[in-house]
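Following are the structures in question.
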Structure 1
């Protein structure tokens, strides 16, 4: 029942598939971790999972905290949201922008996130990740499961 209510409220914000690629202005309410935020869009509170990326979990210290703090540092109070999909938890999966800056892509470029290949269909993310890996900064400064949060979650 809760999932149906969530889906109906998402339809109110993004009423048709034709609207799926248009952006809407939102207010940032909170940033929980490096790839999840809560926004208020058109009067609705929505949870957003950032498309194409995966960051270390908060328990994967210090990587998860660094990703969250970096996202907080580059995110203004007002953002634009482009919905790509809805995940199995009812969250909007989307790209979040500050003016022309794609915050999802900025996390990859800053070596704070990895490309979530299973769900990512945009080549610019893989290209940015290749450049980030060459820098040997952030999550690429040493090997480990912080580079593949999806594997860490399965193990824990």
Structure 2
């Protein structure tokens, strides 16, 4: 009986997020979710190519026009008890994930470095072989990450509107 309750409690903690997450844990867990396969295709776009998608009131940016990243797929996850919506972009055989985390902004992981940016503060960090940038938009945290993409390109994508 005791083992069954322990297993049940562990399952609940995993499904709804642990209350004991460390500062920066949510951001690194979002990066892990971004690395998973897409769940659905790209959202519809305007005639100009801008994605007709938003998450928690935050519109996903048009990365195609200025940066050459085309929206190709989406993900929806619950990470550490928070809903996360991700739009996946592609360019030259590489993928970049742009996620919005529901709720109050999250902390940057230990070892992050501040990125000089116009607008909200941004932090760069690495997790799971991916370079990531954490910033805020519309009162929510945004995490942008990619593998095998120069950090400067990820920073530009995180700043894009």
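Quick check on the output: -7000 is helix-only ellipticity at 222 nm (-39500 (n - 2.57) for each DSSP H run of 4 or more, over all residues; to 500), derived from one of 1, 2. Which one produced it? Mind showing how you got there, number by number?
Working: 1: -9500; 2: -7000.
Going label by label, the one that fits is 2.
For structures 1, 2, calculate distance in nm of label points 7 Å out along Cα→Cβ at positions 40 and 104 and state which one comes out highest. Can you show the working numbers first?
Numbers: 1: 2.5; 2: 3.0.
Ranking 1, 2 on distance in nm of label points 7 Å out along Cα→Cβ at positions 40 and 104, first place is 2.
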For which of 1, 2 does Rg and Dmax of the Cα atoms in Å, calculated from the coordinates, equal 15.3, 47?
1
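Readers should treat all values here as calculations from the given coordinates under stated rules, not as data from a laboratory. All values derive from a computational prediction rather than experimental measurement. Cβ atoms are built from the backbone, for glycine too; each structure is taken alone.
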